[in-house]
Structure P
Amino acid sequence: MQTAQSDLWHGTTILTVRKGGKVVIGGDGQVSIGQTIVKANAKKVRRLGKGSGGLGDVIGGFAGATADAFTLFERLEGKLEQYPGQLTRAAVELAKDWRTDRYLRRLEAMMIVADASVSLVLTGTGDVLEPEAGVMGIGSGGNYALAAARALMDSAHDAESIVRRSLDIAADICVYTNRNVTIETLNAG
């Protein structure tokens with residue numbers, strides 16, 4: 001059964017917020033196949049590779065097919081080893097491979113990755129985008145979480161509080177998003 005292009009990334013919510021010297025990526029834990037929840041506590045956010053500070057100084061989250069995302073995370077970690085401390089360059093090199101490699105271009109996922117200085121969204125179409133105002137959401141509930149986070153950016157809430165509250169709001173709206181949240185935080189430059 002072939003998945004329709006419009007259905008590729010509807011199974012999760014990933015959000016990043018950069019505020020107050022911190023960058024936070026959070027995501028829900030629901031894995032769905034069609035209208036069925038097959039897992040409620042998946043970890044779609046994790047520490048990655050080696051940047052300038054060593055193992056785990058890059059964080060990432062994915063929306064889309066789990067096996068595809070893990071393949072992409074492994075490839076990104078390889079690029080980070082090749083270009084230590086250069087997340088943007090590693091992401092651009094991954095995006096080139098993802099778009100042009102016969103095997104990789106079939107992968108159905110999107111990623112948000114961040115280090116101390118930059119947050120990026122990576123897609124299979126070769127996009128490497130830096131979010132405006134330090135906030136970006138992907139996945140089926142991504143736009144709901146993004147809108148909530150933008151509304152909270154001027155508040156006294158810190159980055160982690162904004163991510164948690166925004167994911168909670170997304171879970172109120174998106175049936176493919178739950179409240180089993182994983183959060184990773186880095187000190188930002």
Structure Q
Amino acid sequence: MSNIPTRKIAVTAMFSALSIVILLAIPRFPLFLPFLEYDFADVPIIMLTMMYGPVYGLIVTVIVCVFQGFLLSSSGPLGVIMHLVATGTFVIVFGLLFRKFRSVKGAIVSVVAGVLAWTAIMIPFNILITPLFMGVAREAVYPLLLPSIIPFNLVKSAGNSFLAVSLYYILNKITKNKMLC
């Protein structure tokens with residue numbers, strides 16, 4: 001009997017806990033607008049996606065989004081939806097590409113595609129959901145897209161991706177390529 005499924009479950013739980021600890025221990029800070037908060041909780045999610053693929057990354061994304069949205073953030077269900085869509089889109093695109101091209105070059109291509117997908121999907125979601133969150137007309141969101149919302153999504157997704165991929169390769173080298181259990 002193989003212990004691989006049990007190990008994957010345990011590692012997934014550990015990475016979920018690590019993301020939550022990051023949310024609790026490292027202060028989130030606003031970028032561009034007060035409600036656009038940068039946090040590092042996606043770093044373990046991206047690393048786990050590199051290890052086990054997008055399904056496991058999505059599982060941790062759901063856990064972390066629910067925890068953050070209902071226990072740490074004032075954005076509630078709308079914040080959960082936005083975080084889930086943003087990180088979930090990234091995890092799917094990045095994870096599927098990285099699964100196919102497992103190299104440093106593949107990681108770079110996967111990150112670029114994931115960052116672009118995250119940013120692109122958040123444009124219509126911000127147009128739909130931000131008015132509900134801010135209590136304003138949809139037309140009030142359009143002027144915020146280019147100076148604030150789009151740059152925020154680019155900075156957050158690219159920054160967390162760079163950190164996660166760098167940590168993954170550093171830790172993989174230290175553990176002599178044993179990150180893939």
Structure R
Amino acid sequence: MEKTYFAHSSAFVDEGCIIGKGTKIWHFSHIMPNCTLGENCNIGQNVVISPEVELGKNVKVQNNVSIYTGVICGDDVFLGPSMVFTNVINPRSAVNRKAEYAKTHVGRGASIGANATIVCGHDIGEFAFIGAGAVVTKTVPAFALVVGNPSKQIGWMSEFGHRLEFNTTGNATCKESGQNYKLENNIVKRIS
């Protein structure tokens with residue numbers, strides 16, 4: 001069967017991976033067994049993708065990122081340079097906790113900034129935006145903008161990555177796309 005993805009000669013791709021057409025895997029990266037990488041992903045240099053990780057289509061993984069078992073990313077997710085996921089709440093070198101790996105789901109279109117840490121078991125909603133260096137210790141709603149350590153929500157973002165300013169009736173428009181959004185009961189939805 002013809003290989004439909006690119007892997008740099010210094011990258012390691014273990015047996016049992018499913019890698020979508022058009023995906024690129026760059027220098028010194030390691031794709032471990034039983035991973036699923038969707039079509040047109042870009043895996044930067046020095047990236048580790050652990051067993052059973054799932055990445056949707058068009059996921060961009062920047063250099064020096066570690067994605068551990070239990071992580072599932074939807075389509076169009078952006079993982080910034082040197083960000084990291086965890087998979088155990090209370091790791092100890094002398095205690096085997098592989099049976100305790102917690103799941104983390106990153107929703108479609110979400111962006112996670114450089115050097116951010118996502119503590120396992122806390123999902124990231126669709127189109128959420130995690131600022132550089134943030135430490136996420138709780139679930140992040142769709143379209144939320146969170147920053148800091150521990151992270152705190154400071155606003156809302158559009159699908160195009162612009163901060164949304166809601167008026168008194170709970171409506172906002174993305175300045176780039178013109179898409180309209182509604183904020184109701186602390187939940188943002190795109191209005192068609």
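Observations on the structure shown:
- Parent structure of the calculated result -24500, given that helix-only ellipticity at 222 nm (-39500 (n - 2.57) for each DSSP H run of 4 or more, over all residues; to 500) is the read-out and P, Q, R the choices: Q
- Test item: distance in nm of label points 7 Å out along Cα→Cβ at positions 63 and 151 calculated as 2.3, pick one of P, Q, R: R
- Computed over structures P, Q, R, relative contact order in percent (Cα under 8 Å, 6 or more apart) reaches its largest value in P.
- Comparison of P, Q, R by volume of the Cα convex hull per residue in Å³ - largest value held by: R
Computed from the coordinates by the stated procedures, all read-outs in this text should not be read as laboratory data. Please read these numbers as outputs of a predicted model, since none were measured by experiment. Cβ atoms are built from the backbone, for glycine too; each structure is taken alone.
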